[in-house]
Structure I
C-alpha cells in the first residue's frame, strides 16, 4: 500500500463533517452552527453521539432537525471507534473530523479543500486557536517525541499572520481532513485507543506508508480546549495517554528501533512511575502495563501488518522527532524531565546517524 499514489479530489469534492459528541451541551449547537454557516457547503453533517448522559443530543435534534444526520450509540465507545463509525457512514470524497468543542471560521473549509487539491493524499488540519486565550495557538500540528508522546507544535504561542502550509508529523484530531478512501485504507483510527494519541497514531501510520500531514495556517478553528473532555479527571487522561503511548510505540517502531531506544524508554518509564506514585496514580500506571499485556495478541497482529507493509524507515521517522517534551499546561514538570531526557535523546538518536 502506498499513500503517495492517491489521486486529487474533484474540483468541488463532496465533504462530510463528522462531529463526535459526548455530553456536549455547552458546545455542540454552536459547533454544528459553525459548520452550517461555512462558505463551503458540505454534503452532510453527521453527529455521532457517544451515549451522552446530558441533553445535548435532544437539544441538537430540536434545533437542527433533519439538517443533521444523528447516530446515537448505546454506550460510550471512545474517540477512535466513535469517529470510525462516522467515517463508515460517510459517502463523500472527503471527511472532516471536528471536535464538538471546536468551531469553524467561515472560510476554513474552503481553505482546507484548496490545500487538499495541491496535496492529494495528505492529511490536513487548520491552525487551531485557543478560544479562551484569544490570539494564542492551541496547535499547529503534532510533533513526535521518540518516547511516543505527541507534542503540540507552537502550543500556547502567540498567533502570527503566517499563511503558509507546513508539513507536520501528524495532524490534530480536533479538526482533521482527509480523503475517505485514504482513511479507510489506513483502517481509520486505532480502536485500541479509547481516547488520546489516536491522531498521532493515525499520522504516524500514514507516514510509514509514504503519506504526509500538513497544517494549513491560513485556515483556522477556535477550540475550547478541554471542553470535550473537560469534566473527565486527570486520572482518566493520565491512564489513557500512558496506555496508548505504550500501544503505539510497540506497534509502530521496528524491533531494532525499540532496542536502540530502550535506554531512553527505560529512563522515561522510571520517571513516569515516580510521577504516578507522587500523584497517587501508581495503580493506574500499573493498570496501563496490565492492559498492554492483555492486548498483546491484538498489538502483535497490528504490529505485524504495519511492519510488513511499511515503506518508510524509523530513521526517516525520527528525523522529524522533537528532542524535548513540552505541553503548555505542564511546562514546569517537563522542564525538570528534559534536563535528563533531552541529552539522553540526542545520544540515543545518534544510533541512526
Structure II
C-alpha cells in the first residue's frame, strides 16, 4: 500500500526531474539518474515506484526528441527477485541501452563507480541520486559525501527521522542500537543531541537532521552548500521521515524549491497525511497572494537594514526564504514602506525591479 506521504514524495521527484532533464540537455556530457534503493519498481496495488516514474518523465519529456545526450539510469537493488521484476517492468527500448541494473548494496555500487578498473567507473558526472532506503541503514555517510562532493551532482535522501530518534535514545540502554547511526552519520556526532538534553521531539528531530546535513556537506566549500528539507507526517501528526535535498548549485536549489512548493505552496515544506486524502499537485496561482505575503515577510526579516541590487534578488530569495523570487513579493514591501527603491534617475515601471536598481530594506 502506498501512503499519501509516499505519493507526495514521488510528486516532488517528478516535478524536479521535469526541469532537470530540460536543463541538462544543454550539456555535452552524459547525465545519470541513480536510484540507490530501487526496489521492484511497482507497489503491491500497482502504483509506480521511483524507477518507473523517472523513466516515464524522461520518455514523455517534450524535449526528448531533440536531446542528443546519453541519458542513463542506474538502478541499485540488493534483492534479486526485485531486480528481475524491475527489469520486466522497464520499457524494452531502454533495456541494455539506457539502463544499468546493479545487484548489490548501495555501498558496493559506489565502490564500483569509483574503481578505475571497473566498467562502471567514471560515471558520477551530472548525476541526480535518489537515496530512498527502507530504514536508516545501508547508506554510509562516506558514500553520500562522495556523491555530493562530485562535480555537477545533486542528491535527495529519505532520512528516516522517526527511526533515528527511537534508535538514538534506545542506544542509552543498548549500545548496539547506535551502531547503525554511527554509519549513517560517519561518526558518533549524533550523540550531541542526547548530551544536549533536547526535550521536545520536534526540536530533537530538527537537530538530528541539521547534524546530518552538516556532516554530508562537511567538505563542500561553504559558499556552495545548499540544502532543503521537506517533512512528511503521518495521520497522527508525528513525523515519519524527512526528504533532504543537497546541492552545490543555485539552479538545482531553485528547481527543487519549485517542486516542493507544488506539494506545499505555503512554503512550510510539510505534508500531512491527515489533511490530504490523496495527494495532488497544487496550482501555485491558487495560493499566489498567501505565498507572496509569506515570502515578503521572510525576505524582509532576512535583509532588514541591508541594501541589494535587483540583480541579487534571485539568489537572495533562494537563500533567505522558502520561495523563489517574484516581483509581486517585493511590491508588497514597497507599498507598505518597508523597502526604498532607487533607480539611479532612470524611469522604472511600478512593481518592477531592474537589475541596476538599488533596494534598501528599512
Structure III
C-alpha cells in the first residue's frame, strides 16, 4: 500500500478519522487565529466582485490567501444566504476551515473548489433569471447546493478512487470501494459542521439542518465520475420542460457536475491552466502505479499519453454531452459556455492531428 499518497500535506493538519461522520480533532490554535483575525470576512475589491460573476473569470489571477474571502463573498451574493437566517460569522469560520482542509494539489485544490462554486453560482442565477419565480425558489436548497460546491473535494489526496481501491487504502476499506473520495469529502465537511463554532446552520431547526445536510451529500456524491452517465441519462429523460426540472435534486446535481467539469467550457487560456494541473496529478499517480507494479490508470502514463488526445476524449465523452443537454434547459448558456466547448474541442483536435 502506498501510504505516501495520503499523508497530511501540512504539518499543522489535524487528524481526521476515515470513518463516515468520523470525529475530528479540532485545531484550537487555528480557531484562535480565526478569532484574532476577526469574525467577519475581509472585503474584496469592487473589480474582483464584478469579475467573479463572469463565466470566463480566471481564478488563477487571485492570490491564494484571497480565495477564502472570495468564496465567502460569492456565496453571500445570493440573497438566500441572508434570508434563511444562518450565522454569517460561523459561515466565514467554516469557509476558512474547509479551505485549510484542502491540500496543495495541482488541480484538486481549494482554488478548484472556489472555481466550481463560482460556476454553479452563475448557473443558479441564470436559471432564476430565465424562469423568474419558477426555478430554484427553495432558499435552503440553494444554500446547500452552493456550500456543497465549496466542500466537494475537501481533503482530496490528488489521486483517484481506483488507486485507493487497488492499494486497499483505509478510505477504500471504510467505504467498501464505493465512491471512496466523494464519501470522504462530504463526511469530512459534515463532521466539521458538527462543531458548534463552525455550524452556520445552528439557528435553524434540527429537521431543517438534516434536510440541508442531505442535499449537500446528494450534490457532492453526484461528482463521482461513475455517476456521470446515469445522471446525464436521467436529466435527458426529464426533458427541457421547466415544470419538470425546477427545484429537483437532479437539476442541482447536474449543476454541480457541470460546474466541476466546466474547464473546457471556459476560454482556452483559462482551460489550459487547468489541463496542466490535472495532467500533473494523473502522471504522478501513474508513476506510483508503475512503481507498485499496478496497471496504470487511463490518462496516467506519462510515457504514452498524448495530452491533446486526452482532452478530445474528455470533451467528447463527458463535457460536451452534458453541456448540450444543459443548454436545452438554459438556452442563454449556449453562446457563453457551449461555444467555448466547441472551440476548445477544435483546438485539441487540431493539436492531436499534428
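Here are the numbers:
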{"item": "Origin of the derived value -13500 (helix-only ellipticity at 222 nm (-39500 (n - 2.57) for each DSSP H run of 4 or more, over all residues; to 500); candidates I, II, III)", "result": "I"}
{"item": "Ranking I, II, III by distance in nm of label points 7 Å out along Cα→Cβ at positions 166 and 318, the structure that comes out highest", "result": "II"}
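Values in this text are rule-based calculations from the coordinates and carry no lab data. Given the structure is predicted, the values throughout are model-derived calculations rather than measurements. Cβ atoms are built from the backbone, for glycine too; each structure is taken alone.
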